[in-house]
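Once you scroll down, you'll see the structures, which are given as structure tokens.
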Structure I
Amino acid sequence: MSLLFDNNLSVKLVQLLSDCFPGSVHVIDIGMQNSNDLDIWKYAKDKDLTIVSKDKDFYHLSSALGSPPKLIWMIVGNCKIMDTVDIIRTNQEEIIDFILGGKDMLVLERSQI
């Protein structure tokens with residue numbers, strides 16, 4: 001169960017969450033930092049990755065295209081990296097259930113710390 005972190009999230013999340021979600025990557029790691037959202041979407045689909053993003057455009061893609069790939073949409077605004085880590089760690093079980101389940105999108109908010 002690996003994640004693909006979008007540009008609007010820190011590349012440091014890959015290392016900080018490697019114990020929870022091994023094999024995860026950031027768009028920078030795969031040379032897609034300048035790619036459009038649809039290309040990132042297709043990459044995640046081909047590699048069986050779950051996209052993690054704060055970008056509303058991915059919400060629209062998920063609503064229009066469904067899954068795969070699945071989307072974790074972070075509605076957290078500007079926050080510290082460790083706040084993002086805390087949100088993901090606090091919701092790790094829910095994230096795993098989501099990835100294994102039938103839903104297309106999981107919304108995580110700052111209030112879920």
Structure II
Amino acid sequence: MYETMDELEAAVRRRLYRMRDLADDLKAVRATETDPDGIVTAEVDGTGALIDLTLSQEVSRLTPHEFEDVVVRTAAAAAYAAFARRAELVVAFNSEVADWSPTVHGAGPKFP
């Protein structure tokens with residue numbers, strides 16, 4: 001429980017800033033993966049959307065099926081890494097939230 005309205009307001013403000021930080025951190029997530037042969041490099045954002053694809057000259061030696069396979073596998077690996085990073089951020093945030101003390105009425109969000 002808070003002694004003053006100022007204490008409550010400060011606690012709420014800290015939580016709001018922390019949630020904004022989480023949103024910014026999630027937006028900033030990027031992941032890059034390169035296939036084992038170094039032919040394809042894929043970069044994705046935090047939602048798994050492809051934002052860059054780099055192909056080496058060796059790509060000209062691949063069949064269409066091999067090309068498709070290596071691009072899809074590499075992009076999927078990058079997306080997996082991005083999702084893993086997002087999960088780490090959310091788990092850390094949720095751990096913090098779990099430590100917030102109860103509100104005055106004992107329901108709803110918890111604040112320090």
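Among candidates I, II, the computation of distance in nm of label points 7 Å out along Cα→Cβ at positions 42 and 74 that gave 1.0 used structure II.
Tell me which of I, II gives 13 when you compute percent of Cα pairs over 24 Å apart. Intermediate results must be reported in sequence, preceding the final value.
Details: I: 13; II: 48.
Of the options listed, only I reproduces it.
Check the numbers for distance in nm of label points 7 Å out along Cα→Cβ at positions 18 and 50 across I, II and tell me which is largest.
Numbers: I: 2.1; II: 3.9.
Structure II gives the largest value of distance in nm of label points 7 Å out along Cα→Cβ at positions 18 and 50 among I, II.
Structures I, II were shown, and helix-only ellipticity at 222 nm (-39500 (n - 2.57) for each DSSP H run of 4 or more, over all residues; to 500) at -19500 was computed from II.
None of the figures in this text is laboratory data; all of them are computed from the coordinates on show. In this text the structure is predicted, and so the values were computed from the model without any measurement. Cβ atoms are built from the backbone, for glycine too; each structure is taken alone.
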